[in-house]
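Nothing in this text is a laboratory measurement; each read-out follows from the coordinates by a stated rule. This one's a predicted model, so the numbers in the text were calculated from it and none came from an experiment. Cβ atoms are built from the backbone, for glycine too; each structure is taken alone.
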Structure 1
Amino acid sequence: MSKVHLVCIFALSLGALLFGDDAAEAAVIRAPVARIHPVVDTVHGDVRTDNYYWLRRRDDPEVMEYLRAENDYTRAMMSETESLQDSLYAEMLARIKETDLSVPARLDDYYYYSRTEKGKEYPIYCRKRWSLDSTEQVLLDMNMLASEYSYLELGVYEVSPDHSYLAYSIDTSGAERYTLYFKDLDENAVSRETVNNVGYQAAWANDNRTIYYTVLDEAKRPYKLYQHILGADSSEDSMVYHEKDEAFWIDIERTRSEQYVLMNTSSHRTTEIHYADADSPQSGFSIFRPRETGIEYYIDHRADKFYIMTNDDAANFKLMEAPIASRAAQNWQEIIPNRDSITITGFDAFEKYLVVYERREGLRNIHVIDMVKNTEYYIDFPEPVYTFWLGDNPEFRTDLLRFEYMSLITPGTIFDYNMATRVRELKKQYEVLGGYDPEQYCSERILVRSEDGTLIPISMVYRTGVQKNGNNPLLLTGYGAYGFNFEPYFSRNRLSLLDRGFIFAIAHVRGGGEMGKSWHTKGQFLNKKNTFADFISCAQHLLEEKYTSHDRLVISGGSSGGLLMGAVVNMRPELFKAVIADVPFVDVINTMLDPSIPLTVVEYTELGSPFEEEFYWYMKSYSPYDNVSARDYPNMLVVAGFNDPRVQYWEAAKWVAKLRALKTDGNLLLLKINMDAGHEGASGRYGYLKSVAFEYAFILKVLGMD
């Protein structure tokens, strides 16, 4: 059957849904069928046939026709939920204070903040001088910038040290290639000078004329550092550094002390830092410690010393110090040693304090060291399951530490903590409109034994009164990669599920960093299958303990969490009623064999290189696309971004095409391609809510709760 014929059937069927035509009602809505065009590849003696390789040709009209047909099919199959989607969107929107203000952060004589206005998609960035009662100055109105685009994302946002200039960058496609602009804040005028193809970060020198920025290679890796002088043509910018190792990328930042600019070149397992005097931008960068494979270190500055967090002979990291004048590794002195049960995840230096971020038993802690009084303590938190994020702390000479605290039932709450008096001041709790009462919800943390005996944490939240009788709908999610910690965060949107009787659960599987550095290493390279086994064990435990049942269990994950979804649905499809895979990394072998794809080479330091036989066969054993077989699969919604540079759209498209050809069930299989977006989906806040409403409507539909 030709694709044109299929599209005609689709149009006839859609007409039946929309207009109730009697003749059309007899037609059946059929999913698009991708043309089979075999491509044979041979690696390590393994002959592989890829029938859908042609879907990579993004400029091919036939590919575009196929993707549009998939989107049309998804709309048709979800058309009966349109009123439900509208209701869910209205519910979630009604909980948001649409016109709102962030907590202003003081730096020198200015207070910087952002605000939102009802009906506008994006924030407005502002400042006031001297006092919060002063006249507002709008620095950047994202809504005005977005007026000509269907997508807008802010990258760099850096004000010069004298507060006279703003460097900002925007991406208008989701492809994560930004253009850098400069605005004279005194004149309220944007300069004509621009820099194209820049990365995500930039840093000013103290002369207020020099700025450092990164540019991207063809694989969208920040690989070169340039120095730009305000007023000069960008073609005259001088290259400061070229990172030639394709597994490394460049980050650039200033120390809070404003004394140094730091260039960090890193892979997933190795770092090397170069530093420059921010007062002398022409003096160049010096290397802090040459890279050694497997050695990570991060530095900050205060007074006459550098402070170093490193895993050198310290699996869970230790904190060191070294005099600026003699920074060689043999002169490093230990402040906090490596500890088996506590992982150091980061630190910040202030004029009088070191603030160290640690993780113990999966929970984050703040360890404050008073360097003047030579005392130390931990900040206490009130709930057994919680998380926090560091807030805006631009000042170096301060006693205040700002952080945002939250839990599965406590909305984001911003505190200024006085490190001298140990008193916290509540600055803001983000409102949940509509009468939210946290007493109506419960959270818990349980431990589940994986197949090798490892105890895996699960964080859960649900309405008070939910019973373990097997009747509860449950949404289980996970990630498990790069040492990323899946925090027990609060979500207003999630209330639309909890109030319908759902349990929401996070499986803190290996590959993440929730239980220390070893948690990451035991879920990468030749240990990657632990990630999938952990998730399956968590699902089985929730079923056995009657938190839910097979026909009420939904799972979801995005990006590397999408790899998790694809792997477990191949391994144990009968466990799940439905799966949502957002921007899923599922075509592992083909992607890892193509170094031209963005981030592929970087991924070698997480999963290994498929050009090495041992890693190739191991990857193939779990690659979701390569392991699709003729069997029943759950209901599935797969979401991708056409401009996504991290996980290419064709991974989702190929996976769905192969599933359609081989699966033996009659369950829903939907592909939704966001044609104007990238890895993060819709960029505006209202567009994002509509995306969430769509996914929730899918869940409720397949569970018969619509």
Structure 2
Amino acid sequence: MIDKEDISARIKDLRRLIDYHNYRYYALDQPEISDAEYDKIFRELVDLENRNPELITPDSPTQRVGFAPIEKFLPFRHEIPLLSLENAMNTQEALDFDRRVRKLLGTSQIIDYVAELKMDGLAVELVYENGALTGAGTRGDGFTGEDVSQNVKTIRAAPLRLFSHPGESALPVKLAVRGEVFIEKHDFEALNEERGKRSEPLFANPRNAAAGSLRQLDPSITAGRPLRAFFYGIGAFLAEKEFVTQMEMLNQLQNWGLPVNPRSLLCHGIEEAIDYYEKIAEEREYLPYEIDGVVIKINNLVWQRQLGDKSRSPRWAVALKFSPDEVQTHVQDIGVNVGRTGIITPVAFLNPVLVGGVIVKRATLHNIDEIKRKDIRKGDAVIVHRAGDVIPEVIEVIKSRRTEDRAPFQMPPWCPACGAQVVRLPDEAFYRCVNRNCPAQIKGSIEHFASRDAMDINGLGERIVSRFVDEGIIRNVSDLYKLRIEELENLPGFGKKSAQNLLDAIKGSKHTTLSRFLYSLGISHVGTFTADLLANFFGSIEKIRSAQSEELQQIQGIGEKVATAVATYFANPENNRLIDDLADLGVAIENPQPARPVQSGFWSGKTVVFTGALSSMTRQEAGEKAAAKGARVTDSVSKKTDVLVAGADPGAKLAKAQKLGVRIMDENEFIGMLGEHALPAEI
């Protein structure tokens, strides 16, 4: 019979072992064992505790889940106020902050700062007494928050007991540690995907998802959410030894098993901190989590205490913010735009607002189904999103601020540009104008024809195209090559020189490549990548014009939908007359590409999907390399997918590929399979 003391000793050993591996995984991001090995140890502990419930303690790793739901959150008082940070909206304000603190400190020397990523999550404070987690609360008003102790205990990144290293000084008698709870981007996408399958409301962004997950009355719901945490500061603190610097404190927090963001950097002077901010701004979109700036803190903790706090923020720190990607504004009106293919796209006209560094006045609403799903109405308060160069869109309506007189939007029955009927085909998500001579469609097709990736006619922008069409000077793209200086130089806004510059640009566009020419025609579903595929495969416009849909589908990377669109375009006599007219007017395709040879090898016939950020090339470049080897590149993972190439921050496609058993390659393996040199091992 096994002695009770032996069982108790084994349980203690297992807990210490699990605490150690949690420390390696969450605090250091350096796991020493596999998930399967960790699960084996954990299951042994669960089994022993189930058979010996009297040996279970509150800080056991098994006690993270299973707390009873509560009726409401109790108040949680911060012994030392958890204040907000003062914001700097540009680098000049960061320089002003530096001058201000040096003046208050009475020093002219260069100050060392610690630059930390400003996580876009939910601020929390965790209280440890003699190493054990005893409570946790949200920021609230800085003085009193909500007690979320039971929920925080379900977060694996938050240790139930601080990690104690042999030979080191005792754990602090009391430690109130501040941090941020968040959800990584790919976990957020997967969470929303699952909620969508269950017809549950989707979270607007990772921050809302994290906040909603932590503020659940039922801790078992929180336990099922992929919450993480980084810690960055302390409040109440009682220990044998005080910290001297911010960096020392961060290192010790990590040493105790509390995850600290590894991107924190010690900077000698404010200029180095600003350089770091600008570097992070460039890398921001590739980070696995959302951030909204960089926090700059004085490294010297004695100076921090000397400077103290203002009423709502400390004097020794500032948050150098990025331009927001999501902001609130109002929908002044909802109208429609008519595109070059006749598609009618609803557009929200907004109160002008700064989003991501750009003044936004309009946002796409995509189609009528999207408007109905989000229930967007004229006059609504809304949240607008813009990331990078993406067209702004309305992502959420603030319905609590809606009045009863706001009626749902209805698509107009007539085209606003020409008055023709607007129809919606059974298999389409959008409405379109049926008039092929609609002036809006003509303008759109000419603007596309002249765009940079097409014929690249410098100076022929939206305003000039609109004037030429309205005044009857041009009716289609071929008319551009018939323009004479006498027609232009007397137009308002034109002189002899500007007219001649435009004509020279038009003349210069006559010599182009097959790929550019194909893209300029505005064929449905034919972007620059597909135009390259067609040009490389056929080598001449004549062969493409005579190709049937079945032949087009033989090209790796072109499916039935694209092939049908291309074949339909060239089957139209009007389109062929336009191409002939352009040739007669001197438009020549120079250096036509030779037909692409049939490929063989690993990639031939494989269906490939790319996800996440690649370090050595863009995803489009990677797709072109795979297609050149005979692969078929698609955007979504399905049972027909052969390979998923996953870069950094891969998103929900990775989880779906794993579920379907699709072969997954990292960037290093992908390049190796292309026959190129592999990346260094650390990438």
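The table below gives the values:
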item	result
For FRET efficiency 1/(1 + (r/R0)^6) of positions 239 and 271 (r between Cβ atoms, R0 = 30 Å, to 0.05) computed as 0.90, the structure of 1, 2 it came from	1
Given 1.31 for Cα Rg over 2.2 N^0.38 Å, for residues 423-478 alone, calculated: source structure among 1, 2	2
Computed 56, 32, 26 for semi-axes √(5λ) of the Cα gyration tensor in Å - originating structure among 1, 2	2
Origin of the value 0.80, where FRET efficiency 1/(1 + (r/R0)^6) of positions 319 and 519 (r between Cβ atoms, R0 = 25 Å, to 0.05) was derived from one of 1, 2	1
Origin of the value -6000, where helix-only ellipticity at 222 nm (-39500 (n - 2.57) for each DSSP H run of 4 or more, over all residues; to 500) was derived from one of 1, 2	1
Comparison of 1, 2 by distance in nm of label points 7 Å out along Cα→Cβ at positions 127 and 375 - largest value held by	2
Winner on distance in nm of label points 7 Å out along Cα→Cβ at positions 151 and 399 once structures 1, 2 are ranked, highest first	1
